[in-house]
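Take a look at the structures listed below.
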Structure I
Amino acid sequence: MNKKSNRFTPEVRERAVRIVQEHRNEYPSLWAVVQSIAPKIGCTADTLLEWVKRTEVDAGVRAGTTTADAQRIKALEREVKELRRANEILKTASAFFAQAELDRQLKR
């Protein structure tokens, strides 16, 4: 995943997306609108297009994983990773104690 830049505030992003949406019917395609507006905002057309797409996904207009769902998935993946790590530690400890018990019984 790309590292996101904080060069633009959320307010600037929202305003840029709103401008694109307001002028969308004046151009033949979404890309044409984005190419026209991006230089005025001071960002690349690709960046502005990503903001528009993300806003549409979050609003349910476009198919995809919403920002909230993506954050939840990331948190769950982190939790699964931690649980797997803990599980491996417990398996190792269990094997260690089982072996110690067998060694103790053999010494009798």
Structure II
Amino acid sequence: MARSNKPLVWSLFAAGGTLAALLVPALVVVTLVVAYGYLPAALDYQTMHAFAANWLGKVILFVVIALCLWHAAHRLRTALHGLGLRADKWVAKAGYTVAGLGTVFAIVYLLQIH
């Protein structure tokens, strides 16, 4: 039986989708609150920078960014396939390469925050 990378891809897709489903509504509400001029103390620059500079904050931000990237790459692949683009290998390589590069860039950027 040939080995497949489908379980890895599907696990990243499912985790990213679950995370996006939980966080996107909260981010919309927070964005609307800030857009109407109310900036809670928890969202000021110093607090957010302190969160991103902490090792636990970096891990949380990395997980959110990476899983959302992998979810988006797989969702784009299946959407393009549904729209009739049958060059699945090229779409998969391009989408997952972008997700992988985004994951690496997130690591590099997060490690530079002090």
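Bear in mind that the values in this text are calculations on the coordinates, not laboratory data. Quantities reported herein were computed from a predicted structural model and do not represent experimental measurements. Cβ atoms are built from the backbone, for glycine too; each structure is taken alone.
Assuming 14 is relative contact order in percent (Cα under 8 Å, 6 or more apart) as calculated from a single structure, say which of I, II it is. Mind showing how you got there, number by number?
Working: I: 14; II: 34.
Of the options listed, only I reproduces it.
A further question follows. When you work out distance in nm of label points 7 Å out along Cα→Cβ at positions 79 and 95 for each of the structures I, II, which one comes out largest? Don't skip to the end; give the middle numbers.
Numbers: I: 2.8; II: 0.9.
Of structures I, II, the maximum of distance in nm of label points 7 Å out along Cα→Cβ at positions 79 and 95 occurs in I.
Consider the structures I, II: one of them gives 1.00 for FRET efficiency 1/(1 + (r/R0)^6) of positions 23 and 71 (r between Cβ atoms, R0 = 30 Å, to 0.05) as calculated from the coordinates. Say which.
Numbers: I: 0.50; II: 1.00.
Going through each structure in turn, the value belongs to II.
If Rg and Dmax of the Cα atoms in Å computes to 17.2, 59, which of I, II did it come from? List each step's numbers first, then the result.
Details: I: 25.9, 90; II: 17.2, 59.
So the calculation was done on II.
So, one more: Can you say which of I, II returns -26000 when helix-only ellipticity at 222 nm (-39500 (n - 2.57) for each DSSP H run of 4 or more, over all residues; to 500) is computed? Before the final figure, lay out each step's value.
Details: I: -26000; II: -28500.
Label of the originating structure: I.
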